[in-house]
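Several structures are given next for inspection.
Just so you know, all these numbers are worked out from the coordinates, no wet-lab data involved. Nothing here was measured: the structure is a model prediction, and the numbers come from that model. Cβ atoms are built from the backbone, for glycine too; each structure is taken alone.
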Structure I
Amino acid sequence: MTSNSTSKPSFRYDINFLRAVAVIGVVLYHYKVPYFAGGFSGVDIFFVISGYLMTRIILNGIDAGSFSVSNFYGSRLKRIVPALMVMILIITIVGFFIYLPQDYQLNEKNAASSLLFFSNMYYWAHSGYFDAGADNNILLHTWSLSVEWQFYMIYPLALLLLNKVVKKRTSFTLIFIIITVLITLVVIYIKYNPKTLFFYLPFRSWEMMAGGVALLTQDKLKQFKFRSILAFTGYLILLGCIVFLNEEMAWPGVFTIIPVFATFIVIVSNQNDFKILSNNLSQFLGKISYSLYLWHWPILVFISYYGLKFNAILIVLLLGVSVLLAYLSFKYVESARYVHNKRIIFAMTLMTLMTGTLGFTLSNKFLFKSQVFELSSYATTHIAERDKQFDQGGCFLNLSVTPDGKFDTTQCLSIDSNGRNFVLLGDSHAAHFSQSFKEYLSKHHAHLIQASASSCLPIITKNGGTSCFDMVHYVYNNFVKKNTGKIDGIILSGNWTNYYGEPTQLATHLENTISFLKKVGIKTIIIGQNELYSKPYPSVIALQMQYDLTKLETYLLTAPYKFDAVLKKRLPDNYVSIINQKSSIPGFSKNNVPYLFDANHFTKYGADLTIDKMEQNPIFRDFFDFKGHIIKTASASKTIPAIEEIETIQ
């Protein structure tokens, strides 16, 4: 099977320019530079480029009768692994001295998975609801390398098989296009876990295969008169993607087609006449793009780890350091001539064993004070207490624990016919109050009914996944309506910043929810937004204790305060504000219990403190109205005063 479409072309300035565009987009998106909200699409540009180049290498070799799978794997090994190993080695050495033991241990587990090129699957499997945020994972960006490597392992075998079955290039191309389109349609229309779609090769392969389609069809445009206009249009679309796309869009999904298609038309246009394409700066950035991709993220995470406040000067400085390290990596690691793959494999094996060992030992624990270690490891050493606090596996539906997503309505939505009944409805920010509210209400002879699910806001407008919608819909449209006279009030609680939209829009949804419940005669309060941190709070105070850092506010996110202000203003009769200002952060108890066990969820200690705080709010007190309420008991036929009045009479 021969064709000019796979013959060796002249140097493609446009492809190197696309690399520059991709890496600039990704880097400036990660550094939160304005107007680069869609810069994450740079990864998708890389995928298409990679698919184009790999298809060209494989088909050229097949056409020449010289293709070798082992040689192909060997060349990929030399291209990707050395720079990755050097970066991980430096992170391992530096991190040993500056990272808290639990954080360092996690880094090294991530390092081992990156070296074995299954970090995408590892992050998928280990990114549970209560795990540390993605922004703290210093090797998070290696997921895309793992996806590409897995593609490289399978792709040549698939093309060899297809070439053996289909001899004619036209038929080969048609079948290849059909397969690519089918996979694309599956990704767009499948109702599946977004995390799986993001990390797994089967749902990313179509992007690289789009590069293969570009190679197989580029000859059709050789004589096209308006190739320059087509290429210019492609670049314009990519610029629009970087500026106008945002992370709230389902990714990969229908919007992913836009940067993939734009990259496709730039490649098939094969237009190298634009002066900007051969510009020294753009070509330089294209050449170092792989190393720049490797280094920009660890530098950002290192700086973020210590809570340094980002401003224009610091961002420019970090970008300069990233480019410098990328250049050194390109010149002395990427560009080095590697003769023997066995040496690379040997070094890779040693590093995997080393990082794997460090990932299962608290190797640098001796560098830190015992109290620092106790605080920083709180979340991992108190899992049982947390599960009890949230009622995890019971009336808190955590999809990482209960994959079937079925909420137990029989167990959780039970009415106490002899007492008052209050419903706690919401996400994990409702669940973290579960134990504390049960104890609080029990003192007043009242009963808590809990209905909570991860990433599930308790509004009547559909939000969250299918499990969330099913639970909330059932509560409002079945349980509430059937038990109107038996429910004394509903407590709505959530991480309101998870709402995809402006806080004013959320306020409208909450107003509608309150109005709905008011019509059926049920009182409502809304527990306000609590403060959130950019990294787990126990680690924040541990670092302060170890290094005498005092700038706690640099770890605080601003969005919670924005949401709190809007909701408090719009919902003055129902909203109970709980957010702590920078000067009034609770800290930790005498027993070394932090008030948050991660970046946003209260510990039992924190939840108790917050209920004490809410008790000072008249909205909260009027909602429960314990003082004047008559309590029914199973042991007495007559009503008795509320518990406070009993104490007064005695």
Structure II
Amino acid sequence: MTYPATAAKKLPTFSTIDVDQIKARIEGLIERNKRDIDTLLTNSDTFSWDDLPGAIEAMDEELASAWSPVSHLNHVRNSDELRDAYNACLPLLSAYSTWSGQHQSLYQAYQSIANSHDYAALDAGARTALDHALRDFKLAGVALPEDRKQRYGELKARLSELGAKFGENVLDATNAWSRQATEEELAGLPDSALAVARQAAEQKGLDGYLITLEFPSYFPVLTFCDNAELRREVYEANATRASELGPHSGQFDNATTIVEILDLRRELAEILDFDSYAALSLATKMADDPDQVVAFLRELAAKSRPQAQAEFNELEAYAREEHGVATLNAWDVGYYSEKLKQARYEVSQEDIRPYLPVNRVLPGLFEVAKRLWGVTIREVADFDSYHPDVQLYEIMRDDEVIARFYLDLYARAHKRGGAWMDGFSPRRMAGDSIQLPVAFLVCNFTPPVGDAPALLTHNELTTLFHEFGHGVHHMLTQQTVAAVSGVHGVPWDAVELPSQFLENWCWEPGALAFISGHHETGEPLPQALLDKMLAAKNFQSAMMMVRQLEFALFDFLLHMTWKGGDSTDVQKILDAVRSEVAVMPIPGFNRFQNSFSHIFAGGYAAGYYSYKWAEVLSADAFSRFEEEGIFNADTGLSFLQEVLEVGGSKEPMAAFIAFRGREPSIEPLLRHSGIAA
């Protein structure tokens, strides 16, 4: 296969970002873009791809290149000054998006290209980008009367501000809580978790140990700590973040923010003549209508809940009979689940951790990519960084750099929780050469302690592979139009396909043989331990399935049925969903929704179902590798060509069928999850 040459290479210069100049820089680029777009429209009556959409792509790419590093830093190295600058730019960017989306002359010019003889001569990527642009003009209200256009712009601007505020409240509430503890209080914690807690205390100049609400800190407490009262304290602090309850009750409360977001999303949908925000959300997704999504989630729940209930009943019986626990509380579930898992399989995440040092895992991950897609990955030593933990890598094919990515692996203060991939630049034509794609891959893993390498749990390993799957989707694309390059233009309910797909190699003995290796001896994961890990793979998998279905149904029904109300109405919808699908106990003080950043501060509003929707695709896609060999070069090439390289230029169902030879089946997902069909 011949790939076009790449030349235009750029990376963000974090050290040159002047917080005081951010707003002026963004404002200046927006005003320049608006002037240049109007000039393009007034200087010609006929338009081609290159002299209008192509020219606007170049303008918007310069704006994105200025904004992306600022947005990234706001998430990974948050400060009051940066937050203020970031928030000051949100209404400017929202207004620019509304201005361009509602620009009647611009819309007509795009329509004229679509109606011209030149349309058929465009490549698939440009045609799809043009089709999507015309769709998005309508979704931006280009056909609305002026008063409704103005209201649309006000709604989009306010929703942008509210999403940022929601995320800030979650981050601030997370940072505000910590708990000093003694070694006696932390009895049961493995040495690795104690070392992290000790290091956290030392960094703050404190004695003993420090527990925070960063995942690598609080999760071991809920899983291993023998002290039930401390487990409850940590659980409650985490479950009441950004709410009216808990240790900082009301200080960072997201309740009114949630209600305003829901009210404004509903109004936005009504302005565009959709029945609900859920229906508006699906206008750009694979799913046909809200009823199809609800039916899909409820079908999965119906197939999973009986087994989930049996798994929970078994856990209750074990806790009662083996440990004398009369009532299994929410803060007990993880603890006794770990004990039951140990009793049954004699394996723990902590047993596996010594065999997953980062300095062995990363070369292993890169070897998987090499075997599947014929690329090599090497680290870049000298670059403009924003934190000592950050690494830079470049992806090569035939000795040529084709993409770069930043890797920011560890949890720390002032960094948003969770894991994500974001693009700095897409692959696109830039003059006569191709601009390289550049990605940010961010996780919040347990940090290294002292001079030893960071040791990952198997859950962290799968998270790393998941985010790298998003990364290769962004970076291995062969599209040259930004709007459909990599993950751009891919419907949200299909974008998780490559990420969930890549997780499968974390369970394959043939891959684990070179992904794992003891951090001191280099010994690969022992066969006996591997056998136990594989045997325990689907331990309580149905309980985990219904937990995700709870989140997805809550999100979708909330946006499908919301007609107004207050925070108690939000809670009622969540309670109703839990009564339908959940099997684990949820205390009345739990305010999960107040920190559900995916749907209130991220891109998953009326779209959290996408994880399960795409998991059907990913499980079935991997089943072809199960049939033909997990490192079959032809199968890997087929996935590269039919899924990764096409980006958003092709409908995802057509791309899936081209790879799999048929439409997806739900059976591989249930089989991989150990759930009886």
When distance in nm of label points 7 Å out along Cα→Cβ at positions 187 and 331 is computed for each of I, II, the largest belongs to: I
Identity of the structure behind 3, 11, 18, 19, 16, 13, 10, 6, 4, 1 (criterion: P(r) over Cα pairs in 5 Å bins from 0, in percent, for residues 435-530 alone, calculated), options I, II: II
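Quick check on the output: 13.8 is mean count of other Cβ atoms within 10 Å over residues 11-18, derived from one of I, II. Which one produced it?
Values: I: 19.8; II: 13.8.
That value comes from structure II.
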Rg/Rh (Cα atoms, Kirkwood Rh), for residues 259-514 alone - structure with the largest value, from I, II: I
With P(r) over Cα pairs in 10 Å bins from 0, in percent, for residues 411-586 alone derived as 9, 35, 33, 16, 5, 1, matching label from I, II: I
Read-out mean count of other Cβ atoms within 10 Å over residues 67-74, computed value 14.2, structure in I, II: I
Which of I, II yields -0.29, -0.69, -0.84, -1.28 [log10 I(q)/I(0) by the Debye sum over Cα atoms at q = 0.05, 0.08, 0.09, 0.12 Å⁻¹, calculated]: I
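Looking just at mean count of other Cβ atoms within 10 Å over residues 147-154, which of the labels I, II belongs to the structure with the highest value? Display every interim value, and only then the final one.
Numbers: I: 20.0; II: 16.0.
Structure I comes out on top.
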